[in-house]
Structure P
Amino acid sequence: MVVSPRPVPLDRNKTRRMNKENRLLLSGDEAIALGALHGGVALGAGYPGTPSTEILEHFSMIGGQAQWSPNEKVALEVALGAAFGGARALATMKHVGLNVAADPLFTATYTGVTGALVIVSADDPGMASSQNEQDNRRYAVAAGIPMIEPSDSQEAYDFTRAAIEISEQFHIPVLLRVTTRVCHSKTIVIPRAPVAPPAASFTRDIQGRVMIPAYARPAHVRLRQKLARIGEWNEKCGLNLEIAGDRALGVITSGISFMHVREAAPAASVLKLGMTYPLPWQRISEFVRSVDRCLVIEEGDPYLYEALRAEGLAVGQKPERFRFGELNVARVRRILANDNSPEPVKPPGKAPQLCDACAYRPVFTTLRKLDCIVAGDIGCYTLGVLEPFSAMDTCVCMGASIGVGLGLRKTLPPDQARRVVSVIGDSTFVHSGITGVVDMAYNPPPSGHVVIILDNYTTAMTGHQEHPGTGRSLNHEPARKLVLEDLCRAAGVPRVEVIEPRFGSTEFEDLLTDCLGKGDLAVIIVRRPCILIAGKLKEYERCEGERIKP
């Protein structure tokens, strides 16, 4: 039987006084990591991406086994394999990372798990550091995966442990959906006694694990039956919280929106949903009938509102303009008061820019000088789109630069096609650019193509994490290094050049001009350490040197 986590207490100060010596001030990410460790997670895998990055970093720091995988798909598959073997596993990623991992996700709910598997989706309302604002609650319905949403660090800790227990009880992965504000805000956490991880052991289950059509059809039926049982369990579980208040106004909410609602309307009756898929329909219906006016307050898409309206429940929602960006107390007050007046305009902030000594600067200066059509990618170098360079024409998703560049090369008039260049970073290339290079060699454009890999020895944009091309693991220990130039040659690229960019030198410009002019397939690896990690690299090398001394 699942042990339900403690609901959010009405008197948090009383709860804190009960255990002052055991209080921790943690971010939501740190609380998830601690919950995973205390919940007996044996392995955590992921790919760095704001706002999820710190989960695995902290998990490793406090003693958990963690790894950066080449991308989110591989991370989920690694975690799934561990859960097939009876272990408890964690896979972490930001919201767009779940797009990459969607292929195994949709089948993992069919296969289920023997141990436990918690998948963290860290959404980014307001796009603080993302290319879109998708609401991954939609994935729960589409994939048929139970979803829970914490509203602060205490719940991030408790709900992580609950997710492990739910996954183990129902033999199904669980989606832990958090948002930027929960991930990065720090609140008090009172941890519970840790539990030991179960012994991993593999039991053969061919019909349950091998999803050929003959086995997948009954697996789908089992999944729907399982979700129905979880829905019944959700009616009385401790993840949901009902606060009695004035019956004139009732609010149904979840996640960080709960905190805003409690401050904006302290007298209102509130139903906070901790498990938001499958929903506890009986409990929701009873709450709606108990109040005179019922509103759904949620950040992002009208996910809850649409589900409740589809069930015929008389609930109201926020105006469309509040669908965009994060909610806060002021915005919730506007929603509750039907205030449609214009919101105050935020003063413009300082535009981000490449560091003054960044090795990318001479690259983008050259791309602009040569009037290249630049298919760009995700990373620090995306800032090349801004002044003074304005040297990037497309940016879609991780790894898209190569495929987009190839499409442009194959369809533009010859004079334009010859100017197309794909620009991608080292970590992004490992993540999802390799297949683009394979396609370039396999289906070469008539005018050839040039791919520029900006190798700065790190995953810089998310905080300088490692990847297979750095030769170091998540905790910066030595690891087998993926040599990018060898990989490109093995893929069939006839010309692979490695160059160090230097301010005041024309060497890169001369090389790029030559590659563009000859019309061959070429990969130029522009290699120089990120200026912000130069000192760390020397320290890593020094530690490694001391480690191998006789």
Structure Q
Amino acid sequence: MASRRAVSVVLLASLVLVACAPAAPAVKGPNTESTVAQEADSRSLVVFIRVEPSILATRGFVRKSAGLFFVWRIFNALPALVDARGAPQPELLTSLPSLNTDDWQVFPDGTMQTRYALRPNLTWHDGAPLTSEDFVFAWRVFSSPELGLSKQPPMSAISEVETVDERHFVIRWKALYPDADSLSTIDRELPPLPQHILAAAFDQLASDGGDSLVNHPSWGPEYVGLGPYRLQGREPGSSMEAVRFDGYALGAPKIPRIQLRFSDDQNVVVAHMLSGDAQVATDSSIGQAGGETLTREWAANNGGTVFQLPSTWRYIGFQLRPELASPRAVLDLRVRKAVAHAIDKQAVSDAAYSGQAILADTPIWSGSLWGAALDDTVPTYPFDPRAAERLLNESGFSKGADGFYRGPDGQLSFELSSTESPTTAAEIQVTASQLQAVGLETQQRVIPRLQAQDPQVRASFPAMQLISTLMDEPGLDTLASAQIPSDNNRWIGGNRGAWSSPAFDRLLETFNTTLSRADRVDLVRQMLKIYGQELPRIAMYFPATPFAYVAALRGPMVVAPESRVAWNIHEWEFKL
């Protein structure tokens, strides 16, 4: 099986001296301070990302731009920081609670209590003190049913958050929760929120249903966080300026300024990297072709390093809402299995990712924390056109004289859509061609970037959509019924196709309330069996996303999939 092959992360490295380029212009904004002027002779680290962030918070009620891990890291700090090995380390906290100590107590009735201590003298980017009240406030906000996140972890497992004093707080849990020590697992975070900024908007929840809070500018253009860098200014559609935050919990970063530039044209990004005008390309700003170009050019003059990082799960989601599904055949499990057998994932990877993507059968990567759950009991659907034909015939469809399948209601015709990205055109074209080849008429649709900002639009596709989400635990979370986006939760949630399985939900709830690692691995295996049997999505691959940086930069490294490449950004050094 493709996802169980021993696949190693490819590291393509070379070192070089990089020619100096003119200093990047400072971006002026409402928070301009003397710090920038004092460091005017210091060159910014210029970092390209693919799209402009719609939200800078790690968790919020505005749709996050997909895959902007670098952005979320530099502006935010959490109770814990996940290091390169995938292990949590204290960030805002002095230490992490240890199970079966006074800091992490498990009671006979299945409830828990955990105690946390903040590092002394922490402040928000605007200088206001961070206190335990900010965690209590965050819990009140995130657990409000009107805002759509109350059923997601860890909120679903918490009964109460209380302050002890300004630096200490307690969480009482109504169920066991294995990540209670860190509160920082990706897409399961409990980040503090700045009560001094958001309290007034939250107080209007009863009167406006949360509109004041959800639309507050502090989620994006006026963001105030706790991370190693603070927002200094931005030019909409172009760039964003970040300056180091001297009050960061783990010490002031070594690089004074970072300029984030936005471009979904990888040729532009590669040109700036080769000219020395930019030093980092990340968050999908270059595809495999761009990575190969940089590797080739840098090899000649020791110009820099490109390595591959599996970070997301790419899949084809089926629309399972009866009122939206068109054709209704997508509701037939046999048809979904036939579509899966009709796709040659390796050929799609070759076209879109130069063959560098790690092929997948499930949301779980064999090299991840939960890879041990993968075995032969999990159903898979390898490329097999004959199996596709048999399943389609069983479901009442037969080929017409033109070679396309028809049923009682006419020709079987699907729409395959995806949002704009450097790889979208190749992915859709090759996948649609494969489906056409077995007799499934397929229309291609690319959703424009502006339209894709609307989560309701992205969840309302008629048949099939190529979608990216986080791999491993977060990928499992997006299969939960609680993650189905709708009007009731402001269209927040990763389960766009609206698959609902009570059996899967029960297993996921048990997984989220089980402390034994061995038991949790078995629960993952059981969830994957149900996923494979009902096939709400076709797992395609884990794209190996290129990360490129010049030789003058020290600090980036290959990391475990549970971590992020910029986890140690405060330690990076940029020397001319």
Structure R
Amino acid sequence: MADKGKKGSEKSAKLGVEVEKEKDPSEWYTQAITKAEMIEYYDVSGCYILRPWSFSIWENIQRFFDTEIKKLGVENAYFPLFISQRALTSEKDHIEGFEPEVAWVTRAGKKPLKEPIAVRPTSETVMYPAYAKWIRSHRDLPLKLNQWCNVVRWEFKHPTPFLRSREFLWQEGHTAFATLEEAGAEVLQILDLYARVYEELLAVPVIKGKKTEKEKFPGGYYTTTVEAFIPTSGRGIQAATSHCLGQNFAKMFGLTFEDHNGDKQLPWQNSWGLTTRSIGIMILTHGDNNGLILPPKVAPIQVVLVPILFKDVNVNNALLARAKEIIAELNSVGVRAHLDDRDNYNPGFKYNHWELKGVPIRLEFGPKDLDNKSIVAVRRDTKGKEPVNQANLATRIKEILNDIHNSLLSKARSLRDEKLAKISKWDEFIPALDSKKMVLAPWCQETECEDKVKEKTTPAKKAQPEPKPNDNNQDEEFEPALSGSAKSLCMPFDQPKMEEGTVCFQCGKPAKTFCLWGRSY
């Protein structure tokens, strides 16, 4: 899924995706997101314009998650975009994890700044000095804040809209508790909410688990994650993370509180985040050769009505009048419905247009339907057609929307499970990866062994072509789907039974856990 820049924009002039998803997933993705009006490319590499069709999906995700975290007592706030160099570098392990991706402001106009200012890659170092002022007593805990904002991570490997961009939108929650038990409970509450976002809204199955020490959040205590899988490319993808930061940040930023006995204590902190990457995961999971397939709960338009007009003006007027009534009826019961009454396009063009954009249900409405007081409902996911009595339309539409969600989730889960291989020895590992599978294997849980897996699966570097002069996108060449080394994705919470004497698949030492491995985005 390369960042194709102008090339993608020029091709978007033609309606319809012109490549097959299985044969060329990179070009398919580029065409799907541009022709469906999700993305517009921008002249700063790795940054993109989110058009209303994609931003509306993000708003639906935001609305759901924001409502749920407020039930947990989380409040929204906003902290500055810029971070001083002193603040960012005050936590050594933390900055080392982000340093290659930090964008710095070094000049104001023509005048150099006395101290460079970082554009936030994450907000621990800008928020926690304020927390140190606000937390004094056990009565000030728990402190639960979240912000909806943008962050910048200046990655130079394969920027891809939604999946890996240099600026992206997210929410970041930052909380503080008196005890580890309270913090640990919230970590899992938030992780469950992330799983609900993916499975209940986006119809994407995820695996909940814990990251390894190597892959955990820099400077944190431990990291939990929900991991998704893209069968087309055979890659895992980190969908969202919930971190227990422990007391390390409290030590660095001087966070203390007086407990019930008047003794000074360090609070236990969490941070957690969900990003617009979720939209890319949804697109890759459900899209087909005709474009997007949007899960109903996040689709900006759930139902589009296309009137089929003829030459008789009186019939057409009656048809359009009834169509408007149908749309109003659907909207009144909470269905996001739209009437496509554009008179400069024929019905066939409109069918293709809305199919490309992934609208879950299309209603076809002609003169015979007007006379019969019926309408034809067409599902985007299966292409199945069904005549529906107008008197029962709202009820039946809601049933179909619910069935579409369940069908998408079930199909995605089946495809993922078919691509999950459980192995016990190294000789089975590479063949499974090359079959575009995730691998569940017994592991010793040692970082040296994890490094060895990456080393043994890293392909030899190919000679890179000389960069073209003034080529803004020269760092954005697409990485083939099966290139790249394998890495640990997570240690799933749902663990198979480990038989006595089980050894690590890579090094042969006693195994301590089953770990999920794969190539990833």
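Just so it is clear, none of the values below were taken in a lab; they were calculated from the coordinates. Since this is a predicted model, take the numbers as computed values, not measurements. Cβ atoms are built from the backbone, for glycine too; each structure is taken alone.
The value 6.5 for distance in nm of label points 7 Å out along Cα→Cβ at positions 179 and 307 was derived from one model only; which of P, Q, R is it?
R
If Cα extents along the principal axes in Å, for residues 219-258 alone is computed to be 45, 20, 18, which of P, Q, R is the source?
P
Rank structures P, Q, R by relative contact order in percent (Cα under 8 Å, 6 or more apart) and report only the one at the top, that is, the highest.
Q
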